[in-house]
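Trainee: Okay, got some structures for you below.
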Structure P
Amino acid sequence: MTGGHRLGPLAEIPVGEGRAYTVGGERIAVFHLRTGELRAVSAVCPHAGGPLADGQIDDEIVICPLHQHTYDLTTGCSRSGQKDLRVYATEVTADGHVVVRVP
């Protein structure tokens with residue numbers, strides 16, 4: 001992935017959980033889905049600044065731990081009437097590291 005930022009080993013993000021990273025001054029939440037796929041979105045809930053990496057996830061949504069607002073992990077679209085999240089492209093390198101692209 002050209003222009004990507006290496007965040008660390010995929011093994012540091014347990015399946016079914018998320019982790020927050022700061023990349024280029026932006027907070028990004030990276031989620032390791034049960035399907036094995038990765039999703040990356042803005043790490044801060046636009047409603048009240050909740051830590052989205054701590055939210056519960058399934059293969060489609062993350063639920064903010066503060067006020068239960070929901071966001072689509074693929075599109076970043078709010079499912080509860082809040083401002084949408086920014087979405088970031090991710091990949092796993094051949095040596096097992098997570099890379100995210102921040103425009």
Structure Q
Amino acid sequence: MRHRRPLTAVELAEIYDREPIETVLRLLQEIHRLRATIIRADQVRRMIGKGGSAYVSDCVWECFERELDAEPCLTDPPTTRQQKFSEAMGRQLQAWRMNGRRR
């Protein structure tokens with residue numbers, strides 16, 4: 001499934017302005033948390049990537065590792081919806097293989 005284009009901070013604020021309810025606020029807080037993890041990943045990338053040093057400060061690296069270790073998406077079991085989607089994709093791939101189609 002293709003992702004939609006990323007939303008900007010302004011667009012996220014506009015969403016809350018249109019629907020200022022607790023559920024939207026909770027979702028926006030989760031988006032904010034995930035964006036903070038992406039910012040930390042970019043900080044690590046700049047430290048070890050092109051033009052950066054091969055050294056990442058212990059403080060930055062430890063914080064990044066803690067953030068990743070706390071991510072539910074890395075440890076949660078699949079939801080019923082995810083499991084059904086995965087099974088359907090598996091059946092589709094198996095059908096493609098049986099019919100000689102590779103993907």
Structure R
Amino acid sequence: MKEIRAIVRPTRIQKLRDALRAIPNFPGVTLFKAEGFTAPASANRRSVREELVDFSEKTMLSVVCEDDMVESIREAIMLSCRTGQIGDGLVWVVDIGEIHRVRDGSPY
């Protein structure tokens with residue numbers, strides 16, 4: 001199993017939701033409010049004041065899925081959240097060792 005995590009623009013969530021729901025047997029997604037800033041080397045030169053207040057709203061998401069679903073989910077995230085601008089976000093995949101349901105302790 002894998003966990004796909006991503007940080008994206010909150011304004012792209014509606015389009016992302018539609019893209020994920022279109023994937024057959026999509027397992028679900030969890031969203032988190034987040035804040036962040038672009039790597040300084042990637043951004044244009046700014047004043048010290050701008051550097052201190054440059055955090056912008058982001059949405060972090062997590063999807064736990066079978067290995068064979070990773071590519072379709074990753075593509076849906078990247079295509080629906082891409083604007084072509086700095087700050088579009090990141091997507092990464094993490095291996096999962098074990099998952100258990102809280103409800104009854106059974107393996108997922």
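Computed from the coordinates by the stated procedures, all read-outs in this text should not be read as laboratory data. Everything numeric here is computed off the predicted structure, so don't read it as measured data. Cβ atoms are built from the backbone, for glycine too; each structure is taken alone.
Trainee: Can you spot which of P, Q, R the value 13.4 was calculated from, given it is Kirkwood radius over Cα pairs in Å?
Mentor: It traces back to P.
Trainee: helix-only ellipticity at 222 nm (-39500 (n - 2.57) for each DSSP H run of 4 or more, over all residues; to 500) computed as 0: which structure among P, Q, R?
Mentor: This figure was derived from P.
Trainee: Which structure, out of P, Q, R, was relative contact order in percent (Cα under 8 Å, 6 or more apart) calculated from, if the result is 13?
Mentor: That value comes from structure Q.
Trainee: Still on this structure, please answer the following. Where is FRET efficiency 1/(1 + (r/R0)^6) of positions 14 and 94 (r between Cβ atoms, R0 = 25 Å, to 0.05) largest, in which of P, Q, R?
Mentor: P
Trainee: Now for a separate question. Taking semi-axes √(5λ) of the Cα gyration tensor in Å, for residues 30-77 alone from the coordinates of each of P, Q, R, which one would give 22, 12, 9?
Mentor: Of the structures listed, the value fits Q.
Trainee: Supply the structure label, taken from P, Q, R, corresponding to mean count of other Cβ atoms within 10 Å over residues 6-13 with the calculated value 14.8.
Mentor: Comparing all candidates, it corresponds to P.
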